[in-house]
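Chemist: Dropping the structures in below, format is structure tokens.
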Structure 1
Amino acid sequence: MFDRLGAFQPAFLERVLVPFSAHRPDLRVLRVLVERLVSAAGIDSRKFLPCRTTAALAMSLGLPLTEFPGGHLRPVERPRQFAEALIALFDAHRGQA
């Protein structure tokens, strides 16, 4: 498995990590849609780049950061808790759109 993962690393860096880390969201467009957005991240990912960038984006848009159980792979790591949190989020926002 590690050999396969190692072989995948160049493609991962080129097609996933570089585009992710170089992307600049269009804040002008996001501000127009802000009432329809929810900024969310896994609670176990607080110290990692994806969570920190999500938190920074939420702050710049004036949104709270919704935290879900687990980390980067939260639906796989804690599927029941993730589903419960997602349903609660939908219920909280139902009728607001």
Structure 2
Amino acid sequence: MLFISSLDEYIIDLATLQEQKNLSELKKVVHKMKPSVMNLEVKGAAEIIKSLNSTASWNNDTDRRVSQLREIFAAIKPMMEKDLALLDTKEL
């Protein structure tokens, strides 16, 4: 699944943009991940993405939300990989 393989890239991008406090690039990355997050109904992530999209300037709340999003992605990646592996073995 493309989203699972993109999670590491998203986590790295979010960390880099958080360090740079680059809001315009953050919004581009968030926009790119939004359809997958919405389709997969990643708990908590959709609300964070919506709030980041409407953020006008980088502040402590923005920083906190980016950190939360990174944590969510880091937490769901192994679970999604496990589920995908289970599906692969059932299809054989």
Structure 3
Amino acid sequence: MAGKGIYKVLDDKGRVLIPRQLRAAAGMQHGDIIKLAVQKGVVTAQKVDLIEVGDQSPQAVEAYVFSAVKTMEKQTLLSLAARLISLLEENSKE
């Protein structure tokens, strides 16, 4: 991957596709947690295995949950889904 860079166009929603060869070189796979940051005006994307301690932002929680469900047993997933639906129903009544 050294040498010339790969150019992509940012879409109207601010998204850009990381090409397959770059994801493979970085060890990124579907469902991985990717930390985005800006350092000296440069946006970086780094695969991480853990969310930083204390980060309870909605984005961090969502990344953690999506990462965790990859290894959960089916019954655990069903229980979690049922609890989430119950919480949503309770909140919609308020």
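Chemist: Looking at structures 1, 2, 3, which one was helix-only ellipticity at 222 nm (-39500 (n - 2.57) for each DSSP H run of 4 or more, over all residues; to 500) calculated from, given that it came out as -15500?
Modeler: Source structure for this number: 1.
Chemist: From which structure (1, 2, 3) was relative contact order in percent (Cα under 8 Å, 6 or more apart) calculated, if the value obtained is 38?
Modeler: Values: 1: 22; 2: 38; 3: 16.
Traced to structure 2.
Every number in this text was worked out from the coordinates using simple rules, so none of it is lab data. This one's a predicted model, so the numbers in the text were calculated from it and none came from an experiment.
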